[in-house]
1. Any idea which of I, II comes out highest on relative contact order in percent (Cα under 8 Å, 6 or more apart)?
2. Thinking of I, II, which structure, once helix-only ellipticity at 222 nm (-39500 (n - 2.57) for each DSSP H run of 4 or more, over all residues; to 500) is computed, gives back -21500?
3. Distance in nm of label points 7 Å out along Cα→Cβ at positions 107 and 139 was computed and gave 3.0; which structure, I, II, did it come from?
4. So P(r) over Cα pairs in 5 Å bins from 0, in percent, computed for just one structure, reads 1, 9, 19, 23, 22, 16, 6, 2, 0, 0; which one of I, II is that?
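Just so it is clear, none of the values below were taken in a lab; they were calculated from the coordinates. Remember, it's a predicted structure, so these values are computed and weren't measured experimentally. Cβ atoms are built from the backbone, for glycine too; each structure is taken alone.
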Structure I
Amino acid sequence: MAALPDKDQQIIEAHTGLIHRVVIGCQNPDMVPDLEDILKQAAQNGWLELVAAIRKILAGSRAESLLNNLDEEDRVIVGSILRGLQDPQTLPDLGKGVDGAMAAPGIAAMVNGARNGNLETLQLLGAMARQMMRAGGDMARLAGILRPLVQGERDADRLTDGMGPEGEKLVLLVLQELARLDTH
């Protein structure tokens with residue numbers, strides 16, 4: 001993939017959680033139960049064209065014409081979603097410049113989907129783990145605990161062993177989200 005301009009990359013990094021959620025939602029809407037709430041909130045905040053394009057993607061459209069009539073930021077976000085649907089390897093790195101509160105639900109949804117036997121989600125989780133391994137540090141450690149999470153491990157001390165404060169925080173948020181998903 002050609003390198004994106006710095007501005008585009010910054011836009012993608014700021015919206016990594018949304019991009020991942022939409023890709024997951026296209027594969028299995030039940031995996032991202034909060035996506036509708038996020039889209040409603042985005043629409044209330046004035047992101048009407050972006051929300052309309054995402055709704056078309058969720059309905060099955062993959063046409064490049066979705067990019068027409070979008071402003072620059074919306075075009076970058078929708079383009080990243082479309083690329084991610086075609087090739088999960090192009091999805092933005094969940095560990096780079098992303099707020100843990102936004103990443104945790106997406107990671108938990110993928111773990112939950114893989115745990116429930118969803119092959120597409122398992123493949124997406126594998127691609128994400130490879131990105132995390134390349135990032136190193138806490139992200140590599142997080143990649144290393146994805147399999148135990150899928151297998152049902154929930155011991156926070158064991159899962160966060162050797163992580164820094166930010167990695168621990170992200171894992172705890174993922175565990176909270178998994179607990180919430182388990183009750184639904």
Structure II
Amino acid sequence: MTNPTRRLVLLRHAKSAWPDVPDHERPLGKRGRRDAPAAGRWLRQAGYQPDLVVCSTARRTRETWQLAAAELGGSPAVQFEPRVYEASTDQLGDLIRETVPAVATLLVVGHEPTMSGLTLRLAGEVADGGAPGTLERVRLKFPTAAIAVLPFAGGWSDLGPGGAELADFVVPDDYGT
């Protein structure tokens with residue numbers, strides 16, 4: 001990709017527990033409380049400091065962001081957005097296209113199957129720019145606490161199918177939890 005000007009970072013919430021509560025109120029489990037800070041450390045070490053974070057209002061996503069943010073450094077603006085919870089791939093894409101032009105790196109903390117669906121839609125038609133087999137890994141599974149990094153040229157409002165490349169895709173085993 002020539003001269004990417006923006007980066008979309010998609011973080012699936014960390015592993016949740018399954019207590020007898022409504023889905024929206026499920027907390028992180030033990031593994032999630034371990035993986036979320038490690039995700040923040042990986043983002044910091046890889047240089048993916050967001051300018052803006054859009055986070056689902058579900059408890060497990062808010063807890064994931066809180067733990068990741070503590071390790072990320074900096075203090076990006078954060079929007080807790082109810083539309084991320086249960087968003088379809090199209091709906092999340094529309095929400096991302098609303099991002100103001102001043103944002104260079106946007107981090108979205110959300111849910112499956114939307115994270116993998118959006119990653120594949122945005123990068124699936126572009127040559128695999130990351131490590132060999134990166135797109136195939138996304139196709140197979142976008143596990144909890146996985147991170148996809150999608151750089152692209154142009155503005156947020158123009159981001160559409162095939163408009164980005166998949167520069168990085170990491171899972172907790174990759175970033176050493």
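1. Details: I: 23; II: 32.
Comparing I, II by relative contact order in percent (Cα under 8 Å, 6 or more apart), the maximum is at II.
2. Working: I: -21500; II: -10000.
Computing helix-only ellipticity at 222 nm (-39500 (n - 2.57) for each DSSP H run of 4 or more, over all residues; to 500) on every structure in I, II gives -21500 only for I.
3. The structure behind it is II.
4. Working: I: 1, 8, 17, 22, 20, 15, 10, 5, 1, 0; II: 1, 9, 19, 23, 22, 16, 6, 2, 0, 0.
Derived from II, not from the others.
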